[in-house]
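The next part holds the structures, each set out as structure tokens.
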Structure I
Amino acid sequence: MKLTILGGGGFRVPLIYRALLGDRGEGRVTQVTLYDLDAARLSAIGRVLAQQAESLAAGTPTEFARPPEVTVTTDLDAALQGADFVFSAIRVGGLEGRAADERIALAEGVLGQETVGAGGIAYGLRTVPVAVGIARRIAALAPEAWVINFTNPAGLVTEAMSRHLGDRVIGICDSPVGLGRRVARALGVHPDEAWVDYAGLNHLGWLRGLHVAGRDQLPRLMADTEALTSFEEGRLFGAAWLRSLGAVPNEYLHYYYFTREAVQAAREAKQTRGAFLRDQQQHFYEAVARGDEPPLQAWDRTRAEREATYMAENREVAGIGERDACDLESGGYEQVALALMRAIARNEHTTLILNVRNRSTLSVLDADAVIEVPCRVDADGAHPVSVAPLPYHATGLVCAVKAVEREVMAAAESGSRAAAVKALALHPLVDSVHIARRLLEGYLNEHPGLGYLRG
């Protein structure tokens, strides 16, 4: 089976390959093609993957020591030919673009995080036209392939691609999985034994229940302050606020519930998250090119630092200090992707929280809106499970942000600058039409790829 990874020179690709190396089942991936526009990054990641394969061969009996064969290419059509699965993990504009999105937003006093607020809109305006172009090439060259979208903003990009690929594109994120796992651990429950009631959009969802043997255990968690504040989201939002909501929000909702504090913390930080990752990854790729240390060792060290500093500003706002060791565990989005791929390829029925078309799952949204909910997965793809309606406070946010996503797609399709301004102005975290116009001008001046926004 052939897997093509778009954005194959990206830093997190070795996580995917490590998951593939651990797959011993029938019908596993035997070919991996890495596609990227940057040949130097492809070379560096290829060297990391080669060391991963060598490590497996050194510690595994011969019959199991056949890692997937890796090829690299800068030719998109060649990468797509014959693919059974396509992972889309592109970053249009690179980390330099993300850093600029954050800087421009903060200068106007609003958040620039890459999936939330002004930064997410700017990233979406750059990414949607490219993602749509890729979707069209997949439809032409690999129409039977399943596309698993990692590219942020994941819900928006998945919906844009679904207009050309239908249900054969599925978006994934590790945030809901990690949240469910942490809540289960706080309750003393094995995650595999729990049904997680979760609904919303990507980076805008709420865990409303955790069911074991048909009984919801979340009320027990809400009544126990020590347990409720024993995991990252509990400390991030605080027990009192979680009890008010009657749910545990996705960590990214911290930007909505503590907006002023988050903006202030970002402005006072030494550098934004995007700038930190830009500098960190530049050092990694340069170090691998120079041969300063073994590629896999350099990657492991860089990844550990990356994970330890994740959402550091939000934790500072909440006064919760460094991340716990249990929150640094691996097994995130790459394991979700592997489970999804296995379920489809082998018809191994499973349940995963995924980004899929709504159909009739959330009545406040239309059938084609991509949402993030539990899905039953089999050989025919992912099927959203019926969930309870969202409360009004959540419905308001979900509808507002979905409206913004639709304006981004309209701008990307038509080249309308007015639609781009509307997307920015309608977002709950951008509080002024005048600010929206200034933001767009800043992004247009910074990103040549937005030149398609004509008027």
Structure II
Amino acid sequence: MISINKFYIGGEWVTPDSTKTMPILTPSTNAQIGQLTLGNRTDVDRAVAAAKTAFDSFSMTSKQERLALLYRLADVTRDRMEDLAQAITMEMGAPATMSFEVQADAGLGHLLAFTAALKALEEEETLPNGDLLSREPIGVCGLITPWNWPINQIALKVIPALATGSTCILKPSEHTPLSAQIYAEIIHEAGYPAGVFNLVHGDGPTVGAGLSSHPDVAMMSFTGSTRAGSAVSKDSADTVKRVTLELGGKSPNLVFADCDLATRIQEGVVGCFYNTGQSCDAPTRMLVERSVYDQALEIAKRAADAQVVGDPAAKGDHIGPLFDGIQYDRVQTMIQKGIDGGARLLAGGAGRPDGLPEHLQTGWFVRPTIFCDVTPDMAIWREEIFGPVLVMTPFDTEEEAIALANDTEYGLAAYLQTGSKERARRVSRRLRAGGIHINGRDADYGSPFGGFKHSGIGREGGRFGLEDYLELKVRPPFVA
């Protein structure tokens, strides 16, 4: 049984003030594998004080000093990749291959991209009017990360804080503490000064709100639900913090008849089911040109039927369970809403997949599901399901496709499949989303990630991700 009963504060593993605990569960069997101590406001105050003290000196470090620490951090991260992957598989159910090659790899990929961005960053420059502009670290940062991409989101927040000379307190999801604990060990081994990085486990209403409302925290960066992001913004308002948010999505996938239909439909289904559908930018609404709609349904059904669901401890390209019982119940409820709402069930449906081994029967596995003939008035069209559930609908014209794609309160990502370069340019310009994926191509590490509308505020990754952790200062040239 794993016991996480220490927080990383001021460069040391310390005993929390709080004695409140919660079980750590593994989603593949719903068995308890450990126990986590949840922090309180006193623990938050202690971590913020350590970060505030460390900021005085760390904010004065040179770019070269911070780059040297990032190079060391990369070396240690490489050494701990397998540990990170195993923790992620155990705590949130990502299959072993995906955990290592994608989930854990994100920690290194984003690190290398941020390092390149810092090398290119002009920390001081002369403006056209002759005044001098400097970019300086913002201060103490509160970082709240989710369970679905635990290391990906930790890296996107912690690394830019370290790169710019800011200091931080990380509150990871209380449901995925194992990988966060390892990441704290990585930072410690890399040699960061005491107090620059701090880790406090806890829940949102206590530790999260404690950070958001703390007068000595200059910035909050949050990834999670739109509801919780709104709460972070409200808690931060009284102390006029900078707030960046990466929230939900209901991303459209526009499929035109002139694309490589068999490839793009199959990719779209697999992309929706990837990470068991637990990605905020998953392509969950597939819009298909009517002339090829029936053909697309046949391809999509074959792809769904071929999707293997299995033990996350095993290597392979299968998908694992949802991460807990609450999410399982929500996905089951949404599948039933789709059935009751009149959508046609093309594949999958309610309940667990057939053929699961006995030891996985208590895990949170669901059937990969596709609904077709879905209309915008249906709940499954509008609400983020966060499971392997795809909805499909036909369109007749490019204008209709764009209107359907933008018919959502979210705007994180959009996917576009077409054989026409001109159409790709034209349609991309009109899609209200922060990232456009075209013909199976995604953006790489270092590109800005974030969304329009209810999908958030700000961008993460690379040069643009550094900017949220920097303040601008202007001064005139010195004249004696």
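Any read-out appearing in this document is the output of simple, stated calculations on the displayed coordinates, not a laboratory observation. What you are looking at is a predicted structure, and each value in this text was computed from that prediction instead of being measured. Cβ atoms are built from the backbone, for glycine too; each structure is taken alone.
Results, tabulated for the structure shown:
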quantity	calculated
Computed 38, 28, 19 for semi-axes √(5λ) of the Cα gyration tensor in Å - originating structure among I, II	II
Identity of the structure behind 18.3, 56 (criterion: Rg and Dmax of the Cα atoms in Å, for residues 219-370 alone, calculated), options I, II	II
Structure (I, II) behind the derived value 20.4 of mean count of other Cβ atoms within 10 Å over residues 203-210	II
helix-only ellipticity at 222 nm (-39500 (n - 2.57) for each DSSP H run of 4 or more, over all residues; to 500) derived as -11500 - corresponding label from I, II	II
Structures I, II, by distance in nm of label points 7 Å out along Cα→Cβ at positions 51 and 147: label with the highest value	I
